[in-house]
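*Asks:* The structures considered in this document are given below.
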Structure I
Amino acid sequence: MSIAFIGGGNMATALIAGLAATGQAIHVVDPNAEALARLAARYGVSTASAIDAQVSAASVVVLAVKPQQMKAVAAALQPALGAGALVLSIAAGIRAADLSRWLGGWDAIVRTMPNTPALIGKGITGMFALDGVSAAQRAQADAILRAVGRTVWLDSEAQIDPVTAVSGSGPAYVFYFIEALQQAAEELGLTPEQGRALALATFEGAAQLAVNADEPVSVLRERVTSKGGTTYAALSSMEADGIKQAIIRAVKAAAARGEELGRELGQ
């Protein structure tokens, strides 16, 4: 498998780092000379400032540009795509059907929605393949995204919007909750350093407990919630304020916005 990346930003860098560790040959195209020099020095990739013959020779082309740039990039890529190449998109909001149209009807496309924990190899990516993707190409796409975490294959592209809302945007929700814990710690008299240490370690430890547990997270929650105790007081306050329903509404709002963006960007 030969891989060409169009775009060398943060998510592309995370994927390149994971793949380079396996000895995979990688080519990167980006107009930013500084970014290319950094990637070449760190990961030994070949580089170019514009789509070239190495892109045409690649068995997989990863599109890692901003959504607003995708239509123009697709127009430049279309005549350069090699026969049988797989196009893998990690751009948020760009529907596979629109990308296929911009590429002149190319149907070997996998649309993905990774998240930022991929930067430390702890990501999770939702993936959807058009009918033109072969079993071998599906395996190639899976191997690329597994270099930075787990993968979840979807039966319908419509499921990408919920994935975006839950895991794509999800790290921001986690950071938001950590911020709130830190602020509460400070308002209760702890130092900022103490609040940060307590909030981060608690979140990390609880998340790992949930990952390792066989039981549902609701059972884990119940185990640390004694009737009339401190945890019970906190959770009762959250329930009274409708926190759970507020979170659910927020995730649904993110999913709706993802669907809306897909329509806007696909025009």
Structure II
Amino acid sequence: MNKKTFAGIESQFSGKDDSAIWLQSIPYDGTSTWGKGADKGFDAFMDAAENMELYDIETDSEVYRKGIHLLKNAPPFSSPEEMYQWTYENTQELLSHDKFLTFFGGEHSISIGIIKAFYEHFENLTVLQIDAHADQRPTYGGTPYNHACAVYDAGRHCNLLQVGIRSMDVGEKSFMVDDKTWYGHEIIGRLDWIPSVIEKMTDEVYITVDLDAFDSSIMPATGTPEPGGMTWQQVIELLQKTFSRKNVVGFDIVELAPIPGMKAPQFLAAKLYYKMLSYKFKG
């Protein structure tokens, strides 16, 4: 059991049974092909969270009072297949409890098993992917459980909406759905596209956020930091509208690969996590 608490909150707000929110860390970085370090992301995220104000101005709330419990870290994995099987079965078990489930990577491959468990549990699920990369390769590096395949399975079984995409392989074009994809170059500097995303959602939504969705000027600490990305305000506006109008049933944040001596990226990740919880439990 983790001895730490999220953001250093008092133990009365971190108990397993009493907390409304559970946080599962999966520090896996087994298939990344360029920048390594996503397995160090959770520790950096936790350090940043301890230095974050816990009152959210926008929602006038202190969401930590709902209770945020840290689950035991995922174990080490010897293969992508082992990682996938564990995350899938672990998420199935977690879904048997009446808790709001959140996950922190690790690389984006951790989302494959999580999303599968969610779409089997929730009928007619929308998966909102906020990401720089399409991640729709059927296999990559000899496995379907690669970070480049993060939402291929979701695209076959749920209502997949892809936002911020600005890098992909030509082979992925056949898997992309034009009216469910908002490419980075189409939305840059604008907010008027957000209602069209909301309109495409079903009632229940799972959100997967790859931090490389943000422009590399504010989020360089990822495996593949792509220029031309989303601003903080764009992402927050999309999230606020999603949480206020739909039933968000869970989310993950992935691909934080800390850069020594640079603390801003992990602080962004911590604020993003806390902001998403604040939107979920507002009022």
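Read-outs: derived from the displayed coordinates by stated rules, not from any lab. Values in this document were obtained by computation on a predicted structure and should not be read as measured data. Cβ atoms are built from the backbone, for glycine too; each structure is taken alone.
*Asks:* For which of the structures I, II does the calculation of semi-axes √(5λ) of the Cα gyration tensor in Å return 25, 21, 20? Mind showing how you got there, number by number?
*Replies:* Details: I: 40, 21, 17; II: 25, 21, 20.
Structure II accounts for this read-out.
*Asks:* Ranked by relative contact order in percent (Cα under 8 Å, 6 or more apart), which of I, II sits at the highest value? If you can, show how the numbers build up before the last one.
*Replies:* Values: I: 15; II: 23.
When relative contact order in percent (Cα under 8 Å, 6 or more apart) is calculated for I, II, structure II comes out on top.
*Asks:* I, II: which one has distance in nm of label points 7 Å out along Cα→Cβ at positions 10 and 66, as calculated, at 2.0? Each step should come with its number before you reach the end.
*Replies:* Working: I: 1.4; II: 2.0.
Answer for the origin of the read-out: II.
*Asks:* Hey, helix-only ellipticity at 222 nm (-39500 (n - 2.57) for each DSSP H run of 4 or more, over all residues; to 500) derived from one of I, II reads -8500; which structure?
*Replies:* Working: I: -16000; II: -8500.
It must be structure II, since only it matches.
*Asks:* Right, something else. One of I, II was used to compute FRET efficiency 1/(1 + (r/R0)^6) of positions 58 and 146 (r between Cβ atoms, R0 = 30 Å, to 0.05), and the result was 0.95. Which label is that? Walk me through the intermediate numbers first.
*Replies:* Working: I: 0.95; II: 0.25.
Matching structure: I.
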